[in-house]
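In the part that follows, the structures are each spelled out as structure tokens.
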Structure P
Amino acid sequence: MSDDFIEFEGQQYPTDVQGFLKQRLRWSPGLAQHMAKLDGVTLTDEHWEIIHYFREYYEDYNIPPPIRMVIRVFKKAFGDENANSRYLLQLFPEGATKAASKFAGLPKPKNCK
């Protein structure tokens, strides 16, 4: 077992070496903001829309959504301008699927390094 963890509000949250929570049910919006801050990201309303979508999708399918699905859903909701991979990379420079999953408290997607 790894000794990696995030400390937040006096508690320790076990993580893998890349900072993904090992116990997703301990996730909270405050913890997500703290995790993002540790990665140099300030979460905006746009980030939260994606994070909430990832959490809902995971609850339904037990996997993070594929990026193509994210783009398709957001294109219907918000139009072409904010529903493309470039926009998502502006929000999540580390990679939208990887970072959104991480900040949503989900396991690291299998196709992410």
Structure Q
Amino acid sequence: MSLAEIVQRGWDAVGAGDFDALVADYEESMNFVMPGQSDVLVGRSAFREALNGLGGLLPPGFEITGLRQIEGDNEVVSIVEWKAEKVANSQLAVLFKFNGDRIVEERWFIDTEQWKAAF
């Protein structure tokens, strides 16, 4: 399975609300860097716990309208097209770094001013 397929499997798990399946592809000591790049969750258990409140972390009406993966050496970038109640159309990027076939870091890149205004 390619790294891009592993990332896509994770997005599919998010869409299905199966967060246990999502975190299965992450290393125990993984890092999650949230939008704004200043908040970091360390460890798979902290990441999994944060997923329980996912609805509150996303803008009202958040919907992914397009998704594609770009695979490099030990990394995948997801280009995510999205919309929300206060945002008609936008994009963000998510970088996934790998150690073998396990994700060691997930880092979101987003227009933080637009993201804040979406709430």
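Across the set P, Q, mean count of other Cβ atoms within 10 Å over residues 24-31 reaches its highest value in structure Q.
If Cα extents along the principal axes in Å is calculated from each of P, Q, which structure is the one that comes out at 39, 27, 27? Don't skip to the end; give the middle numbers.
On the way: P: 42, 27, 22; Q: 39, 27, 27.
For Cα extents along the principal axes in Å, the value 39, 27, 27 is produced by structure Q.
Consider the structures P, Q: one of them gives 2.5 for distance in nm of label points 7 Å out along Cα→Cβ at positions 40 and 64 as calculated from the coordinates. Say which.
On the way: P: 1.9; Q: 2.5.
The structure behind it is Q.
Name the one structure among P, Q that helix-only ellipticity at 222 nm (-39500 (n - 2.57) for each DSSP H run of 4 or more, over all residues; to 500) of -14500 was derived from. Only one of P, Q returns -14500 for helix-only ellipticity at 222 nm (-39500 (n - 2.57) for each DSSP H run of 4 or more, over all residues; to 500), namely P.
Looking at structures P, Q, which one was FRET efficiency 1/(1 + (r/R0)^6) of positions 8 and 72 (r between Cβ atoms, R0 = 35 Å, to 0.05) calculated from, given that it came out as 0.55? Corresponding structure: P.
Every number in this text was worked out from the coordinates using simple rules, so none of it is lab data. Note that the coordinates shown come from a computational prediction; the quantities given were computed from them, not determined experimentally. Cβ atoms are built from the backbone, for glycine too; each structure is taken alone.
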